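Just below sit the structures, each encoded as structure tokens.
Computed from the coordinates by the stated procedures, all read-outs in this text should not be read as laboratory data. No experiment lies behind these values; they were computed from the predicted model shown. Cβ atoms are built from the backbone, for glycine too; each structure is taken alone.
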Structure I
């Protein structure tokens, strides 16, 4: 992803809008039955798993802080996510969640706390050969602050946002395909859109 690095080894993935369908603004997935994988997302994670990459979920879930769901509800939602991925032969290596309200912590994206926690837990993670992928600029900013490469996901036909992301892709499957291909052939240039 970054100049001089030929292989991305760790993929930090956002949840809503990256792996699963995003609820409407201001709403939260509070029941496991509400979680629906996006087309191609499980296959993309499976491809990362098969290629030996680490896949780490990093997600803001302030529905807990707002009292709209409990920590147990969130655990059940993530158990469903794991089961849906497993049904496609895919898995997450770790899950990091910020359940806090805005301004109440240092882990809520766009701050890099979730990524830094993963780097503490997995000392072999090198930000220089890691990438953060998500559907909002807060994901991009968190990745940039942690020193990783960044990919912003924007659905097909959506006009490009003004972003500081290294790459803009339509979906996770496209981003993963390009990053794995570039790992074989060289690095991805900043500002690309696919």
Structure II
């Protein structure tokens, strides 16, 4: 019999938390993810179904929205859906049941890693990490960008909390870049 032990993307038994000055970076492994791509000719129907699922208007270009289940825009008629893993382990199946044949749904949970930044120096850290127009990056904003040569998503949940999603295979590099930027703004 195998004794498998779940580990985080950074290889720990517990999520990694780093605090430098006014910013804390927290590894967040408890997230279920699924991608949604509307099928040709079904864009409006897919968006309406997704809005029902997230209990909010479907996010437009560069936006994030939702209640318990949330979604952020990743491309034309494409979204990433996120929810707490403990209560939504089968998120992709739930999304597929909601959108039906209007969209293609793909399980993404183990493909991405999430780091949450909290604190008052987040804009200074983001300025070193990526080329976002931070004057226009407010609550509900979502953007795709490159951080340390890694394709990432950045979501502004509140002015004091930002989430960064990057490929799980690049978790170490992404974490290193974030912590280095945090140290640099000291």
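General observations
- Structure with the greatest value (metric mean count of other Cβ atoms within 10 Å over residues 108-115, set I, II): I
- Structure responsible for 0.98, with Rg/Rh (Cα atoms, Kirkwood Rh) calculated and labels I, II on offer: II
- Parent structure of the calculated result 28, given that relative contact order in percent (Cα under 8 Å, 6 or more apart) is the read-out and I, II the choices: I
- A value of -9500 for helix-only ellipticity at 222 nm (-39500 (n - 2.57) for each DSSP H run of 4 or more, over all residues; to 500), calculated from one of I, II, originates in structure I.
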